[in-house]
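Enquirer: Input: structures, listed below.
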Structure P
Amino acid sequence: MPDDRTFLKFFEILNDRDLDKADNLLDSRTEFFFPKTQPIIGKDRILKFLKIFFRQYPELVFTVLRVIHQGDLAAVHWTNRGINRRKEPYENEGVTIMEIKEGKISYISDFFKNTEKW
């Protein structure tokens, strides 16, 4: 059973913008559900999405407030703050539901308060 650090690693990768580490953490069939987008299925498509996301938000830092963990699942409550590509300040709060199978993230679904600026 994964511990909280396994789930927190995903947010460290986002903060570090380290797609090589993301590549190692995601399964080839990982499912990613992000507001206002179609489901993103597969590691390669998720990495491509993250590259676009990083361009949209050249500065963005996630702070994890709590992890609610049950077996291979976790709900990670977070805030983030940064600047978008138009140099406008941005902040949000949300929850990411994650599932780990065989040491890799197999499922990610984001829910957040402000979807207008995305």
Structure Q
Amino acid sequence: MNLEEYRRLTQKPETKYHSRKTVIDGHTFDSQLEANRYVDLKRLKRAGKIKGFGIQPSFVLPGGIRYRPDFIVCGADGTIWVEDAKGKETKDFILKRKLWEEAYPWLELKIVR
């Protein structure tokens, strides 16, 4: 086995959408986009622009489907919303967003790109 074959065998496989898991502050994020948003939210909290945020809250959608957006955020005025960092909207996500709007019409789902 030559060096190139060894590297190919030991290399981590790429994800379907070429995202790369990233660890910050002990939290593992599914993509660099999601990790960058985490850093942005930390800055916004320090600056007093938001009261706080949580990572990957869990919600149950109609049909018993579990949905975990990336963040739940509380704005400086007390408004609460959820955020999902998406480079590309999959068919699965489009369905979950429709179910979300049906189940939680009072809680805005923001897509971060």
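Enquirer: Who wins on mean count of other Cβ atoms within 10 Å over residues 25-32 among P, Q, i.e. which is largest? Show your work: numbers first, answer last.
Expert: Values: P: 17.4; Q: 13.4.
The maximum falls on structure P.
Enquirer: For structures P, Q, which has the highest computed value of FRET efficiency 1/(1 + (r/R0)^6) of positions 49 and 65 (r between Cβ atoms, R0 = 25 Å, to 0.05)? Could you put the intermediate results ahead of the total?
Expert: Working: P: 0.55; Q: 0.15.
Looking at the calculated values, the largest one is P.
Enquirer: Determine which structure produced the value 17.3, 61 for Rg and Dmax of the Cα atoms in Å, calculated from the coordinates; the candidates are P, Q. All intermediate terms of the calculation are to be shown ahead of the outcome.
Expert: Values: P: 13.5, 42; Q: 17.3, 61.
Computing Rg and Dmax of the Cα atoms in Å on every structure in P, Q gives 17.3, 61 only for Q.
Enquirer: Also: Upon calculation of relative contact order in percent (Cα under 8 Å, 6 or more apart) from the atomic coordinates, which of the structures P, Q produces 25? Don't skip to the answer; put the middle values down first.
Expert: Numbers: P: 25; Q: 18.
Label of the originating structure: P.
We did not get these values from a lab; they are worked out from the coordinates using the rules stated. In this text the structure is predicted, and so the values were computed from the model without any measurement. Cβ atoms are built from the backbone, for glycine too; each structure is taken alone.
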